[in-house]
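S.K.: I've put the structures underneath this note.
Any read-out appearing in this document is the output of simple, stated calculations on the displayed coordinates, not a laboratory observation. Source: prediction; values computed, not measured. Cβ atoms are built from the backbone, for glycine too; each structure is taken alone.
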Structure P
Amino acid sequence: MRPKGSAAALEARRRVAERLLGQGQGIRQVARAVGASPSSVKRWSDALQAGGSEALKAKPHPGRQPLLSLRQKERLRQMLLKGPRAAGYRTDLWTRSRVAEVIAKRFGVRYHVDHVGRLLHGLGWTCQKPERQARERDEAAIQQWREARWPDIKKGAPFHFCGGFSG
């Protein structure tokens, strides 16, 4: 299993091991000192003998480069904070498909809507569903009902206990 840490931090650990091995310390002693397994230190030692100090250098991570740069992601975050209306939408609700459209228009990059969720999560955004309310909702009528009718209903309601306790 790969240890935690950035590529630079792991390379620094290998460099410490290189220095200790160069001082004549044993593989087990170096492994304890740098917090690695003896088999890893042995592999590093073999790499040093075969390829020199260059062999312990951090290697680039394989895989596709991100489509948006860090600067572009920050610009996207700023646009999202301004809200969907500022981006030309009629409602104040960001959806993954809307965000994908904004990314395509502003940055010329196409993301699948499923990946947009991962991208948003990486920017610190979370999924939020708005509460559903009827368009015809009348707040004044609701408040009047709560004050006038609800207390009478509440007083007259019989109390039923349906608990799962046993004595």
Structure Q
Amino acid sequence: MFTGDRSGDWLYASLHRVGLATQAASVDAQDGLQLIDTRVTAAVRCAPPENKPTTVERDTCSPWLDAEFSLVSRHIGSIVALGSFAFTATLAMLSRAGYEIPRPRPRFGHGEEVPVGPLTLFACYHPSQQNTFTGKLTEPMLDDVLRRAARSGGSVGQAE
């Protein structure tokens, strides 16, 4: 995921800087990149029109996200949601998996940490060109969230 696009350039470079990837770039499946205690996944499994997933697409893909989470959940201590869409999808996934979501329901805000049972959900702006070109998301901001997630215990997951 994210291999060969500018969002991936940002994500993998940051993962490398904070010690969660063996190299700073991923250009194809055979390039040797290895993630360290990290898994990258997505709430939507196809490239949506205009790169804007809909709630219908999120709901259609949710069984895949749920199944993947059930396979790795006992190894995860933190989840980083890249963007508000991912944040909402992750809360829904955790709720479907039986985790108690805090009340009032958490709202997305870059850098927020939300304890959900034994997990911590971290909110981060998506490393899209729109966010990185405008400075809404900077390398230090992304590194900070990923570093805090790595320190919070267990593996770092990501839902987009």
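S.K.: Given a computed value of -16500 for helix-only ellipticity at 222 nm (-39500 (n - 2.57) for each DSSP H run of 4 or more, over all residues; to 500), which structure among P, Q does it belong to?
M.R.: Value -16500 for helix-only ellipticity at 222 nm (-39500 (n - 2.57) for each DSSP H run of 4 or more, over all residues; to 500) corresponds to P out of P, Q.
S.K.: When distance in nm of label points 7 Å out along Cα→Cβ at positions 66 and 146 is computed for each of P, Q, which one produces 3.1? Could you put the intermediate results ahead of the total?
M.R.: Values: P: 4.4; Q: 3.1.
Label of the originating structure: Q.
S.K.: Taking Kirkwood radius over Cα pairs in Å as the criterion, which structure among P, Q has the greatest value?
M.R.: With respect to Kirkwood radius over Cα pairs in Å, the highest-scoring structure among P, Q is P.
S.K.: Assign the value 0.9, calculated as distance in nm of label points 7 Å out along Cα→Cβ at positions 18 and 34, to the correct structure from P, Q. Spell out each step's value before the answer.
M.R.: On the way: P: 0.9; Q: 2.1.
Checking each candidate, the match is P.
S.K.: Still on this structure, please answer the following. Upon calculation of distance in nm of label points 7 Å out along Cα→Cβ at positions 42 and 114 from the atomic coordinates, which of the structures P, Q produces 2.2?
M.R.: Details: P: 4.3; Q: 2.2.
This value belongs to structure Q.
S.K.: If you rank structures P, Q by distance in nm of label points 7 Å out along Cα→Cβ at positions 26 and 130, which sits at the top with the largest value? Let's see the in-between values first.
M.R.: On the way: P: 7.0; Q: 2.3.
Across P, Q, distance in nm of label points 7 Å out along Cα→Cβ at positions 26 and 130 peaks for P.
S.K.: In terms of relative contact order in percent (Cα under 8 Å, 6 or more apart), which of structures P, Q is highest?
M.R.: Structure Q gives the largest value of relative contact order in percent (Cα under 8 Å, 6 or more apart) among P, Q.
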